[in-house]
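Please treat every number below as a calculation from the coordinates, not as lab data. Remember, predicted model here, so these are calculated numbers, not experimental data. Cβ atoms are built from the backbone, for glycine too; each structure is taken alone.
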Structure P
Amino acid sequence: MSSQILHLSPKNVWKHFHSFTQIPHPTGKMDEITKFIIDFGKSLHLETEQDKTGNIVIRKPATAGCEGAKTVILQSHLDMVPQKNADVTHDFSKDPIETIVEGDWLKACNTTLGADNGIGCAMMMAVLEDNTIQHPAIEALFTVDEEVGMVGANGLKKGFLKGTTLINLDTEEENELCIGCAGGRDVNVSFQFKTEKEIDKGDVAFKISLTGLKGGHSGTQIHLGHANANKLMNRFLKDVVSNYEARLSSIQGGSLRNAIPRESFVVLTIPEQLSDDLMDLTAEYEALFREDFAGIEENISFKAEKTDLPTSLLPERIQDDLINAIEGCPNGVMSYLADFPGVVESSLNLALVTANEGNIDIKLLVRSSSESRKDWVCSAVESVFLLAGTKVDFSGDYPGWQPNTHSDLLNIMEKIHVEMYGNRPKVIVIHAGLECGIIQSNVEQKLDIVSFGPTIRGAHSPDEMVEIDTVGRSYDYLIAILEQLK
C-alpha cells in the first residue's frame, strides 16, 4: 500500500517523502536519516555540511541573474514522533512506516505518519534537485531531534548559516502564515523510595487499563480539551485507594513529553472480597469519563482484569503523596493571548507518569509565549511536587519566537497568496514550539522569518494524516515565493 505515494502529485515531492517513510527516524535515532540527507546533497554535487549536533545544511547557488538577491534559508526537522496504537507491533528504530491513501488524505497504519516534518524536508529536497526554478542562493537546513528538547536548533553551530530570510516548513494548516510561537521548558519530577515487599494475605492483583483517548499535539491541540490519561487515571486511583483499600504497585502513563497522554496502565492490589466492587467501580468510571468528555472523546476504554500478584508495592505515604500531587497539578490551558483572541499563551501538559521498582518519574512540558508566564507556571508545578517530597528540576528551555508584523517576507508571501489563490492568508501565532526563535538566537544576523505548510491533522498521534492536495499547493506556493525573492 505504501507504493501509492509514488503515484501522488507532485511526484518530485512525494518520492522523497516515501523515502522518509522507509528510513526509521524517530527522535534520538538520527544516524540513518542524516546519512541519507548527506548522500543526497553530495549526489547533486552541492556543498553539504554537518555540524557537531548533527544538523545538515545543503547550499545551492543562486541561478543566473539572481546572484545579488539575499540568501534564503529553507528549514525543516528530520525526526518524527514515534507513537503507535497499543495493540500494534512496530519497532520505530527499524521498521518502515506503512502508509495508505484514504480519500483526500495520506495516513499511516496505526502509527504516526511523520508528515510532521517529513513533508517539509521532502519539499526542500525537491527544490534542491530542480534546476528549472529561478531562485536566490539557498541554504537548506535539516535540523535533528526537534521533537524532544529542540536539540538540533539549540545546538546549531555558530556561523553555520549566512542567509537573512528564513522560511520554515513546519506549520500544519494550509492558507495560514505563522509569524510567532511559544517557547517551552521541561519539568522533571523524580524521587526514589524503598519498596514494600509484603503484600497482605488475601489480596489479589488487577491491571487497570485506560486506552482509546485521542491524545495529540500538546501545543496545537491543547485547547481542544482532549482527555489527559494521567489525570483521568489518577482521579480513579484517588477513589480506589481511599475507599477500597487498594495499594499501588506500578504506573505507566503517557509516552512522550510533547504528546497529550493517550493511555495509562496501573497494577494494584485489593482485598479479594472487594474484587467485584472494583470491577463495578471501573465500569462506573468508564461511564463517567465518557459522559465528562462526550463530544470530545468517542472511544474511551477503562477496564480491570486480574493479573499475577506483583513482587512489591509503593509505600502508603509515597502512593498518597503521588496521587495528591498529580490531583493538585494543573493541566491544559493556563492563559490566552490578549492580542490574538483564541490563541493559547501558556499551557501545561502532564505528559508522563512512571512509578515502579523504587522510582517515580514524572515529566511535564510547559509552553508559553511569555517568559514571565512560563516561569510562573513552572513555579506552580514545582511547588505542588515539592510538597510531595519529590526532586524537581528543569531542562530543555527554549525561547519563543516573537511576531514581526512588519516583515518584508510576510508582505511578499501575502501578496503571492492573493495572486495565486484569490484570498489573503490568515496570519497566526501558534502555541506549538517551532525552531524559529531558537535559530534566531543562534545566529548573529537578524532573520526575517515566516512559517507555512500543508494541512496535517493529528500530529504526534497514530491519527496523524496529511491532506494530499495541500502538499502540491504548498510546494507550488514555495516555488512562487523563491522566484519572487530572486
Structure Q
Amino acid sequence: MMIARPLAALLAALTLTTAATAQTITQGAQVTTEDYRRQARDELARLKASTPITARAKNVIIFIGDGMGISTLTAARIYQGQKLGRDGESFSTAMDSLAHAALVKTYSHDAQVSDSAPTASAIMAGVKLRNGIIGLGPEALEDDCAGSKDKTVPSIFAFAQGAGRATGIISTARITHATPAAAYAHTPQRDWEADSDMPVAAKADGCLDIARQMIENPVGAKLDIILGGGRSNFLPATTTDPEYADQKGRRTDGRDLLADWSRRNPGGAFVWNSRDFAALDMKSNQKVLGLFQPDHMQYEADRAKDKGGEPSLADLTRAAITKLGSKKTGYVLLVEGGRVDHGHHAGNAARALEDAVALDGAIRAALDTVNLKDTLVLVTADHSHTLVMSGYPQRGNPILGVVRGVDGEVIKAKDGKGYTTLGYANGPGAVASPRPDPAATDTTALDYRQQALIPLGGETHGGEDVAVRASGPMAHLFKGTIEQHTIYHIIREAMTR
C-alpha cells in the first residue's frame, strides 16, 4: 500500500491514462494544465470513435459484483492502483474500459432497499420481485409455498438453454446463494438453500430446496459448468466434508446430491480443490461441478491460506469460457463476485475491496479471451452498500487510511481525533462514546472495521442506483437511467436480433 506523500511528489510520478491510450508523465516532471487537456482530448477522441456493434450476440457474460455500488467501484479502483504503486485516482480498471454505461434503479417490488434475491432475479428474469423471493413474479408472497406454484418467471438461462446455448454459473458465494440461484431456481424464500432450512409445511406443499433445484430442475440440470462454494447443502448430515474432518453436510433428507449429480451426468467431473480443478480438460464434453468450500468460498484476501486450495475468480472465469466456448453453439455465463457483499456486511472494507479487485481480474481475463464482436460483456451490481468515501484527503492518500490534507497532516474531527476516508452509515464498526482514534491504529490492516454511525450486528445494503457497464453487441442500449429488470430485456434483444 502506498504511503501518503505530498501532492507535488505524487503528480511527478503520475501516469495519465484513458481506456485507449496511456500518456506517461516523465518521472520528475511537473504535471501541467496542458497534460490534463491532452488527456481529456484523447478520451474525447476515443468516445467519438466508438461505434455501436449491432450484430447478434452469440455469447453473453454477466458479471455481478454483489453489493458493488458506486462508492465501492471508486474505492476499489484507487485501492487497485495503489497496490500496484500507481496513482490510484487516475488508474483505470478492466471494467472502466467497457464502452457503454447506465445507472440502474435497484428498488424491489416491495422495498426501497433490496436484498440480492429480487435484484438478481430482476437481472436474470426481467421483472421486479418482492424481497426474499427468487424467480417468482411480484404476485408471489414470501414464504408462501402453496401460492407460488403458478408464479414462476423463466430466467435468461432458461431462454438460452431453449435456444441450444451452453450455460454456466460461477460464484465465490455458495452456489445456492441468492444471486447464482436466480439463474436456475424458483422459491418464495431465498434462505431455503438445503432441506434443513425449510419448514415442514413448505415441504408438504411440494417446494424443493435450492440445492435440489440445481440438481433436478430443468435449468439447473442442464448447466454445463457450475463453480462456487456451498457443498454442505448437497451432502447428508451424516457425511463428513472431504476437506474439513470436523464438518458435515446439512441435508436431513439423507440425499447425497453430489452423487445424484454424478449419476445424472455420466462422465461428468466433480472437484473440490485447486489440484483436481487444474487437471480438468475444459475442452472436453464433460460437465463440470466444482464446489470448493462447505460454505462460501474464501475471501480473496484469505484464499492463499485455504487448506484444499481454491482457484482464483479469474482462473474460474477463464476455465468456464473455454468450456462453454468449445460448444460452438454460443453461451451465457454468470460470474458473481459474491464476497464483496460479505466484506461490507462485516464492516470490513479491506476484504470487500480485495474481492472487488479480484472480480476486476476476472473481467480482464474475459476481455483478454473473448471477441467483443460476438460477445456481450456486461458488469453490474445487484445493489449497493452504505460505504461512504469522504473527508477531503489529499491525492494519493491510502484509500484505507486516515484522512490527511494536502499538507500531509491528519485532519481532526470535532472530538480532536482522526477519521478514515472510508466509513459506513451503519454496521458492526459503530462504537459507543468515546470514539477511538483511528489515527492511533493501523486502519489499513486486513481485519480493521471502519467506524460506522448506527450500531448494527451487520451493515445493511444501500438503496441508491448502481452502474451497469458493457461492451459488445447491443451494449450501446445501456444508457441513461434504466430499471434493473430492463437489463434482462437488453440481453435478450442482443441474443435474438
Structure R
Amino acid sequence: MSKKLKKLTLLHSNDIHGKFTGKKDENGKLSCSLAQVAGYVNKIKEEQPDTLYCIAGDVFQGSLIDSDFQGLSTMEILNMLPIDIMSLGNHELDYGISHMLFVAKCADFPIVNTNFKIRTNGSHMFEPYHIVEVDGFHVLFIGLLTENIVDQTKAEGLVGSFVTVEDPAAEVTRITSMIRESGLKVDLTVLLTHIGYDADVELAKTIDPECGVDVIVGGHSHTYLKEPTICNNILIVQAGMEDTHIGKLDMVIDTVNKSIDSWEWEMVPVDEEHCPTDKLVKAMVGTYELEIDAKYSEVVTRLSRKLDNYGRGNATELGQLYADCFRDALNFDVMLLASSSMRCYYLEMTVTLQDLRESYPYDGKIYRLNLSGKQLKRMIKYMLRDEVLVDWKETFYQTSSSMKILYNYDSGELQLWVNGKEIEDDTLYVTGMQEFYFANSEIGFGMTLDEMQENGEARVATTDAFGALRDYLSVHKNLGGKIDDRFIVKGKVPKHKKK
C-alpha cells in the first residue's frame, strides 16, 4: 500500500504548578516563564501551522498566583495561550472536585480524563476524550489520571466517597473500541497521561496494538528525558516540570497506514535564546503579581540561615524546622510532617508571608492522636521501606526534634527515642499528623484508621495548619539550622536515581 505523508508537530508541557513568573539569572536574563512558553508556542504555530500544543496535567498548586485564587487566575492566564487540549492532573483537585468542575467550565480549551468517574453509575467527571482536527488530519487525545487521586478525595467526605479511578489500560481499550465502532475518523492516537513515567511504560507494555496508540505524553513524575522511550511501538515523552522546558515532537505521519513514519523530538529550554516573550501574557501575570505583592509582602520572621528542602526521601533543614514549629505550637510529643506538603526547594533567611504561603500552601486540619510506642515503631519502620528511602515514590515524614530515629538499613534494626528516653511499647505519645495523611494512614503508615485510634478517637488540634505555622514563626525569630541527628540511617542505602 502506498504512503500518504503529512507533517504534524506536537508541543507539550506538564506539571507547570502555577510557576508563571519565571526567574532571572545574575545577568538579568529571564527563563522558565509562562509568557516565554506562550511566545514559543505562538512562534512555532506561525511557522508550522500543523502544530498542536497540549498540557499533561498539574497546572495548579505551587504559587500564590494560583492558590490565592484557587485556580481561577491560572485558568484566566492559560486562556491567553494557544492551548489545544489539557488532561486532568491530581493537583487540579486540590481545591475540591466540585470547584474543579466549575473551573473547567472557565477553560477555553477541552480538559480530558477518562478514568476518573462517579462510582455509582460510571459517569465521566470530565470529557473522556477529544478529537482535534488539523487541516483534515484527526488526532485523538485520551486523558488518564493516577489512581492516587482516590486517596486525595477521601478528605472531601461524602463527595469523595462517590468517585473512583478505573484501570488506565482498560479505559483506553474501551474508548478506542467505541471510537472504531462509531466510525469516527482518527489518524493519530495520543494518550495525555498524568500517572508518572514508570506507569506510562507499564501502560505501553499492556496496551493491545489494536487500540492504535501512537504516543504517550506524560506528567506527574516530573521526568526529564534525554530521548523518547519506545515501548510496544509507542513513543513516550515528558518535559520535566515548572516551565523549564517544552517538549517538541515533529512527526511525519503515514495517513494511509495510520502510523508514524518518522519523528524527531527535543526538549526546548524556556529561555531568552529559544523563546520570545508574549507581552500580553506577561502583562496578565504581572497584574496578579501586583495583587499578591500587596497582600503578602509583610515579613513574618527571619531565620538563622537559608534552609534547604531538597529531597522526598530524607530529612531536610526546612522540614525539621516546620515539624518543630507544629510540635511546639500545638503541644505534641511528636509531630509527623509529610515532606510532600512543603512546596519549595529552599527558604531564604528573611521570610515574607508570600514565601511562607508558597512553602506550605495548605490550610487543612492537624489531628492529635494518642499512639503507643509499639504503634510508632511500626509506623516509622513502614516509612523506612525502599519505596520511600530509595525510590522517593511514597511519603517521607519529617519528625520533630523530640523524636530521634536510628535505623540500620542492612540489618533492619530500628531504635526510637522520644523526649530523650528510649520509646516504650505500652507508653502513649501525643502525636500530631496532617488531615490528609491521617485519612490515608494505610498508605503512609501501613495502619488502618481503626488501628490508629485504638487508644482513643483522634481530635482536631487546629483547623488551620498554615495559621498555626505563621503565628508561631511570627513570635519566634532566628530559628532553623543544619540537619541534626534526629534521623540517622546506617548501612549501605542505594542512592536515589533522579529520572
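When semi-axes √(5λ) of the Cα gyration tensor in Å, for residues 168-311 alone is computed for each of P, Q, R, the one that comes out at 39, 19, 17 is R. Between structures P, Q, R, the greatest calculated value of mean count of other Cβ atoms within 10 Å over residues 256-263 is seen in P. Out of P, Q, R, which one gives 18.9, 58 for Rg and Dmax of the Cα atoms in Å, for residues 360-439 alone as computed from the coordinates? Computing Rg and Dmax of the Cα atoms in Å, for residues 360-439 alone on every structure in P, Q, R gives 18.9, 58 only for Q.
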